[in-house]
Structures are given as C-alpha cells and as structure tokens.
Structure 1
Amino acid sequence: MVKKLILVTSPPACGKTYISKALAKRLKHVVYLDKDTLITLSKQIFVVAGEPYNRSSDFFEENIRNFEYDCVVDLALEALEYDDIVLINAPFTREIRDIEYMHQLKKKLEEKQATLVVVWVETSPQIVHERMIARNSDRDTWKLEHWDEYIAGCNFEIPENLDDPKIKDDLLVFHNNNEEEFESSMKQILQILEETMGEELE
C-alpha cells in the first residue's frame, strides 16, 4: 500500500465537500479532514479582534487564511504516521499554483514515504453561483453580494503545472457539472487510485 495525501481542490462551491466525502467513503484506511472545521476557531478570532465576520476581508487575509491551511496540512502530515491515506477537503486555490509551496509539501511527504494526489474539481462558474445560493452559508455572504468582483478573482483553469506525464495520479480532474459527469469521474478516479496504491478499493 502506497501512502497518499489527497487534496480535493477548486474554487468554493464547486462541489468539493460532496465529492470529498463520497470519495473518502469508497477508500480504505483513510483520514478525512475538512478545512472548514476550523471556521469555528476563525470566527472567534474575528470576535476577539472586534472585526466583522468577513472571510474576504484584509483582516482575514493577514491573520487567519494561511494559518488555517498550515493547520490542516500539519494535521494531515501527523495522521499519515497512523494511516495510509489522508484526504483534505479545501480550496488550496493559491497553493496549488505556487510551485515552491507544492515542492516543499512533496518534500515533507517524502519524509512520510507518501506521495501527493491533487483532485481538481471542474465546475462552471454558473453552476457555482447556483450552488452557492442553494447552500445559503454565511461564509458566502460577501461573495454573493459582490459576485462580479468575487468571480473575477477566481481561477477556474485546471492547474496543469502539477501534471507530470510520468506520474499517473499527481493531477486528477473531477468533472462535476451534472450527475452523469460525477458518476463517470468517480469511477475513473477510483480506478486510477486503485492502480497507483496497489490495493483494491471499495
């Protein structure tokens, strides 16, 4: 069994959580981590600092955002000491396009005898808008109120910089615009992971 850190990534509301949980349920020996679990702590930082709760604010950027990512990655690296697969559900929208960040993460994984899999969730901006309205979360309030500004800052391009042709599972694209795409992508990605982990899944 080859140890893996799986990052399920994309801009918000592309379907990461649904896909992450569905994928985790089909894997064996997996630890599931969701960065949003840390939001409870982050909200308290806003309260203590006397700042309005706004995850798109300068305050969030300077004092919270990167620390949430550091925390969930540290938890994942620790979990790899005790199980074979760790799956993180988080956007990682900047990190996956930062070559140095990804290089350093892979080096840390090498020390755990683990490799990295990035599952990029591909969903159209229109579907994202519909799903964000439907989930009705306070984390999306600013985004929906300033939709044109917000969506202009999102990068929906597949992070091709992560794709090494010699590695079969370094970048896997999960198409998620409808149920048919979901089922097809789930089947394909599970098959690839089964091959690269050397173990039958499900």
Structure 2
Amino acid sequence: MTTLDAVKAGYLDSMTTLIGEVVSVHAGDNENLSKDEHRAIQVELDGIVGDKHRGYVRSCYSVDKQPAGSPRRNERQWSAISIEELKEIAADMGSQTSITPASIGANICIRGIPQLSRLPKGTLLKFSSGAELIVEEYNPPCKDMSTIQAELHNTSNTAFSKAAKLKRGVVGVIEAAGKIKTGDDVTVIIYETPRWLVRSG
C-alpha cells in the first residue's frame, strides 16, 4: 500500500502505520539555505539543537495570515523529505545530478515513505531513541530555494518550484525529545479522524 492509498483508506479504519529508514540527518544555518549533514541530531522540545529553525516562536513571513514580522508559534521546528521524492524532483527538472536533502534545507531524509509530502497534519513520526515528531503541514517550494537549485543544476529559476510541487516534504513540531541517527527506523503513524468524532447521519 502506498502512503497516499493509506491516507485515503485509513481515516475511518484502524490506525495506519508505515515503516521507513533515515537516510541522512541535517542541521545548521547556512546563508545558501542549506544544512550541514551529521551522523545524528538531537531534538529537544523547542527544536533541533544547532538548527536555524529551533525555537517556539518565529517571525511572520509576508505570506502568513498575520502581519509580516509579527511573532507567531513556530510550526516549522523540523523538516523532512523522502529520497524517492528527491529523485522525482530531479527527473522532472531534467537535472543530470542528484538533488541532496542538505541543499534544499531538509533536516531529515527518509527512505520507504515515497509520498511523504502527502502525510496529513497530526501524523506522528517515532524513532528508537524516543524522539517523536508531529506533522504540521506540507512544505511548499519557495522562490529563493528555486533560484539556488537553478544555479546548482543549471536549470531555469522556476524549474525546482514546478517540479517540487507536492513533493517538497513536510514540516512540524517536536512531541518528544531524543536523538535521530542515520540508519534509524522511523515509524510513521498516519493521523486518522477518531471514530467518535465522525457523526453518523
């Protein structure tokens, strides 16, 4: 069963669980929006240690509902992408070289969850250390990242944005602290509307 099939089939049925593998982990605050690869990252309740997006609060962007610059809850303490989606993006861009998770600023790259970007809000990612991450929303491709990828892969400035639509991964918050390492299994528990919340008739 694919991730999308599980999402469609799982809302009113028993809890749907998928298993993936951590390909790589990343953290940092580089000027080109990339993140440095590490053997392991430590996640705390306020985010990933040493990462640009750590914190409970962030400033609003111009695309947010609130005025730009005003403080709001940080729903982007981490970001994740699947290796399968990265390969699809590169192919759709016509790139002769691979797109790395580090170059697009992802914190975690996962194998075995090919449609990771379609995981619904509330989905839980659990790791062996006890670390738990909750999905908040899909991570749309931005203009700045598209420009950076154009320079790296000799494509147009819009190629990445078009190819990465609905394939850029997801972002979320930390539910429980712990360490995430390359090679770890990740248990993905897809959010489902509870039966008691569904009205009959």
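Since every read-out is calculated from the coordinates, none of them should be taken as a lab result. Treat the numbers as computed from the prediction; the structure is a model and nothing was measured. Cβ atoms are built from the backbone, for glycine too; each structure is taken alone.
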(message) If helix-only ellipticity at 222 nm (-39500 (n - 2.57) for each DSSP H run of 4 or more, over all residues; to 500) is calculated from each of 1, 2, which structure is the one that comes out at -5000?
(response) 2
(message) Between 1, 2, which one scores greatest on mean projected area of the Cα convex hull in nm², for residues 53-172 alone?
(response) 1
(message) With distance in nm of label points 7 Å out along Cα→Cβ at positions 29 and 133 coming out at 4.6, pick the structure among 1, 2 it was computed from.
(response) 1
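semi-axes √(5λ) of the Cα gyration tensor in Å, for residues 21-124 alone was computed and gave 24, 17, 15; which structure, 1, 2, did it come from?
Going label by label, the one that fits is 2.
When semi-axes √(5λ) of the Cα gyration tensor in Å is calculated, the result is 26, 20, 19; to which of the structures 1, 2 does this value belong?
For semi-axes √(5λ) of the Cα gyration tensor in Å, the value 26, 20, 19 is produced by structure 2.
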(message) Can you rank 1, 2 by mean projected area of the Cα convex hull in nm², for residues 69-116 alone and just name the one with the largest value?
(response) 2
